[in-house]
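Structures are listed in the sections that come next.
Every number in this text was worked out from the coordinates using simple rules, so none of it is lab data. Note that this is a predicted model, so its numbers are computed, not measured. Cβ atoms are built from the backbone, for glycine too; each structure is taken alone.
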Structure P
């Protein structure tokens, strides 16, 4: 669960940076979607963690996700305009692809609780949608 929470927090922070820095309406709409969906996912994760009496213990994977997010934010903060928009979109594609892989290869197969497994599969579906939207955004910014 710590990986899910970390991944959501990283994308919320990136979305907030995009809302502040971008002047592109498409980028801002995408950022709003990321903030809203990842905030909701963290609320659901917190409720499920409490219900199942789980502890969202930090792991090497969650720590790596957090560090990668911090590194990306630092890089994004140095960019402006179209360079920022492209870098944000490219990162969102790569980031969601990475999280999809983590969900599919580690988290879903490793979940022992049927409720947790179901939640992770739901999260996976949303992340896959985000991946598709990020690719569309990146393509539109390339034109």
Structure Q
């Protein structure tokens, strides 16, 4: 089993299990030195989709999931790895201070930042609430600009 750090549309355990049936959430974690950005346009989501941008003054909260190798391969296919997203190992910090190595996806070829659709933004915000990320971080996600309506 491997750990996976979800920060975008995969935050919700219900959504992740549809993509990775053996996945199991093990808790929240924080990745320092990154901020959330939307550097890839998705036709499926109708706007920008999440990426982690280097920023030494920022951090991103997310959910840690245990995934089998089969589930990681399924997630690679869903994320379009390695062409759309690349899967890389990162060190995240659990709320109790433990450092963990986890897989994480980064946009492979970054485009200019684009607003996420309302539907994508809502999936990220709802996922953050569902997994119990810190209220200050959820408020930060709620304040992100997004397209007001979907097509």
Structure R
């Protein structure tokens, strides 16, 4: 590891606290999505991504640095893995971290609406007016693209 990398690593480690789950919790600045954030080499980095680069090397184009521990402020390299957007979403869903259905902040439909929507033979463009949603939302509910579990 180069001296420059050692210096930034020492800086990061000096601003973390280890919790019971062995997460290295960043104590510095945060992004709006509550990820650790740090300026280095004229760039604003998410700390977990910088730690990946320091420990494992470059992040291939199109890949995310994801957390096994699901703690956005964790920068323990052992808790990180590379994955696509789809891998990250699949991981979140498998751990029940995804908000779905009426738990979403702007949800207009309720689980109790879905059976009636699926049975309704009118065009989606007509049904959507009744529920105050887009015709695509109705189409997705009918085709089980959304609300598949309802």
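log10 I(q)/I(0) by the Debye sum over Cα atoms at q = 0.13, 0.19 Å⁻¹ computed as -0.71, -1.07: which structure among P, Q, R?
Computed on structure R.
If we compute mean count of other Cβ atoms within 10 Å over residues 56-63 for structures P, Q, R, which one ends up with the highest value?
Q
For helix-only ellipticity at 222 nm (-39500 (n - 2.57) for each DSSP H run of 4 or more, over all residues; to 500), the calculated result is -28000, so let me know which of P, Q, R that is.
P
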